[in-house]
Structure P
Amino acid sequence: MHEFSLERKAEQIHYGKTKGYFEEVLSSYNNGNYRSAVVMLWSVAICDIVYKLQSLVDLYDDAAAKEILNEVSGIQEKDYKTSSWELKLLDEAHEKTYLLDSYEYENLRYLQKQRHLSAHPVLNSERELHSPNKETARSLLRNTLEGLLVKPPFYTQRVMTELLEDLSENSAILNSQEKVKRYIESRYLSRTKPAVEVRMFRTLWKLVFKLEDDSCEKNRRVNLNALKVLSNRNPDFILREVDGDKDYYGNVASSGNPLSFLVYYISENTSVYSLLSEDARMKIDHCIKTDDVGKTMGWFVKESLLQHGEDVKAWVIGEDHPDFTNRQFDALLNLSDSDEWQELFCSIVIGYYTSSLSYSQADKRFQVAIPKYIALFGRNELISLDENIENNSQCWARNRAEEDYEVIMGRITEVFGQDFDFENTPRFKKRVVGNK
């Protein structure tokens, strides 16, 4: 392990201007001028806080940062000789932003006291000026570097409004979780602390899983993706948060899209389910029994994922005759990447298409269930698809079958070559190879 180096750490200072000022501090320290180093260090720390707040204003129009800077500017305008604005700046940055936690704040308050003693003619009993020793000076330099100077300008407590407006305005381009992840990590999460992320998570939870106004409905999916990003960044921290406030996180909608989205979220974050209150779990269980999304994604209350897959298959080919979307099938497929689940998923999409009740329904269901997933089909799945098509005239006799089945035939050729046996499926054979 390398010994801590002030010089190496100073290379990580966020702002070039601050880095230049800190070189003067280091020069005084290395020359044994500890009193001068501490006096200059306080000035560098105050300047750095101003730079960070101004950066938040310039880049993001951060309201809290703007308010703090206006307040200290007002103090300076009234009395340009006073230094009271310096402590005001420090206190406000601690109280209204996440730039400084309590430990870092107290370290800077201690630096201010040492600076006061070093900068003023405060004499000890021997009529000597106060001067911090080397160890104290080094500790102050290190704490200020690590607690302030090397950090980027963290967002203030009012970041949530900015985030929600940003997600809403850009929801059209932020149309996947990966895009949301890249966007908010670059623009927001690189400048936040865990405490801020928890506040974000709490707010998004309510917007996605509780509220049902027009704005929430419009932004529910992009907000859900942001919520999932936060969950994945620090899952243990989020689980402790949910477990520690069951009343808040159990206060979810009783039906509709918010509850459907909650089931979808829990399907990927299953540990959350057991942490919720009993009344919330009752709502979720009811959704899984009665709602299409719940039936599709509610595997976490079943004996196993494979049992859930069998339940979905029975539902798809049963009397309910549900309509699926590609998004629904994608979510179902993504529940697992095992070979067993892939085989069962293929069986589900086969059942979905080949249980069609009309030509028009078969046209629609084919496009949803087969072309996108045909590459997953192996020998057994292709044989099953062939046989099930043969047994339903709504599939093989429709006008678009010959064109549609080129997709199937292409996969059959990839897997079987010329050795596929059409003996028991003459109708299907006619649609894919004609009278050859």
Structure Q
Amino acid sequence: MQIAVIGTGIAGLTSAWLLHRSGHEVTLFEKQSSLGMASHGIQISNGSDSLCCDVPSRMFNPLLWPNLSNLYEWVGIESTHVDPRKSFCDFETSSKVASKAILKIGDTFDFSRVPQLLLLPTSRKIVTDIGKMIASVETELENLSGSRTAPAVTPNFKEFLELNGYTNEFIYQFLYPALSSTVCTCSYSGLDLYPADILLSAMRMLIGAKPLQRTTLGTQHTADRLSQNVEFIHLNTTVSNVSSSNEKAYVDFQKSGKVTHQEFDHVIVATQANSATNFLGSEFQLEKEVLGRFNYEDVFVNVHCDEQLMPARQKDWATFNFLSARNDRAAMCSIWLNQFYPEWETDNDYFQTIMPLTSPRPETVIATAKLQRPTVTHQTRSDIEQLLELQRQPDRRVWFCGSYASPGIPLLESGVVSALRLGKQLGCELPDACEI
């Protein structure tokens, strides 16, 4: 069959790889000048050389991202371990000054590096609540699972933490900083509204987890491998309309000033939900209503060399540095790129700050990016189920996948799961070890 895939994030590229593997002719459409998954990557000038840097930094935990990990193995994408050390401290936004570290640890639930900090009251509360969460997570998930037939009574994450008496120090100086700027990439208010069982499931996976990893050759290499056998790739292409009949689907697109109308057996829309509503035809009114209910948050990322966005003392620097605003409602993560990419040969220190509390000094900025991430609430589950139900209709020709279209934490794993699920619906043979 001839199948169009609109969008080249992880969901679109996984769909394209799976469909080609199953013998279909695939055409990819992307509005940007490069494949979307790697579109924000940069090269940092380093004398006569350059340093490749993913924006945002891509990392994954094989237990929390099992299908992504398996996808990389299937496609032959090598990965390497990431130094998991983390530092937590307060940050005064008015004076742009960070405190000394409140807590320094290896893995999220690794206590081996904290004894010297247990003398501090804040650190004691944090470590005590880490132990409490580890001890209770299985029981809490069992209790919450009884409510899944009535999602409205399942507490959101803020309600769960308050009901179980977790301290503000643990929530706002450890847990929320780590979740908001890495695992979930969303605001604190977004974390508040997450269904508690989704985040608790993630906590469970992080306990005793395998080492944190990244792809050895970066996201551009990953995107190239996933798309390398695709028959047709249209970059710098704007899709203006998608329509369908009982037997065919159609894509109208503009490239280099030329408008083209092309026929396909199926069309997969792998853009963000809020983008898809702009080009779907009038016959997709119900789909547009559902897609329009998925909400997104802007996420800003800066690549820079401003040490003011790092812990005040260099001895407190770690690979991941979480700095919390004193009002307890926001945090940023400054990744020390020299530790994240130990193969870099440079005497200069470089940082990537996710959701910066303050802008780096202009002369230190190397690159900036604005990303969008879907938010997750109880309503999201209902919207996903309604979208899946629409895709069970007979004679379906237009399909949807993306990080928003699978329940869970909406990062690379959710995008892969939604693509695998859709591939199965279209009759593709899935590789072994899929967990959908």
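Just so you know, all these numbers are worked out from the coordinates, no wet-lab data involved. Only a predicted model underlies this, so the values are computations on that prediction, with no experimental measurement involved. Cβ atoms are built from the backbone, for glycine too; each structure is taken alone.
Consider the structures P, Q: one of them gives 1.52 for Cα Rg over 2.2 N^0.38 Å, for residues 139-242 alone as calculated from the coordinates. Say which. The value was obtained from structure Q. Here mean count of other Cβ atoms within 10 Å over residues 91-98 was calculated and came to 15.0; which of the structures P, Q was it taken from? Checking each candidate, the match is Q. Calculating relative contact order in percent (Cα under 8 Å, 6 or more apart) for structures P, Q picks out Q as the one with the greatest value.
Assign the value -8500, calculated as helix-only ellipticity at 222 nm (-39500 (n - 2.57) for each DSSP H run of 4 or more, over all residues; to 500), to the correct structure from P, Q. The structure behind it is Q. Hey, semi-axes √(5λ) of the Cα gyration tensor in Å derived from one of P, Q reads 65, 23, 19; which structure? That value comes from structure P. Each of P, Q could give P(r) over Cα pairs in 5 Å bins from 0, in percent, for residues 203-370 alone, but the derived value 1, 6, 10, 12, 13, 13, 12, 11, 10, 7, 3, 1, 0 comes from Q.
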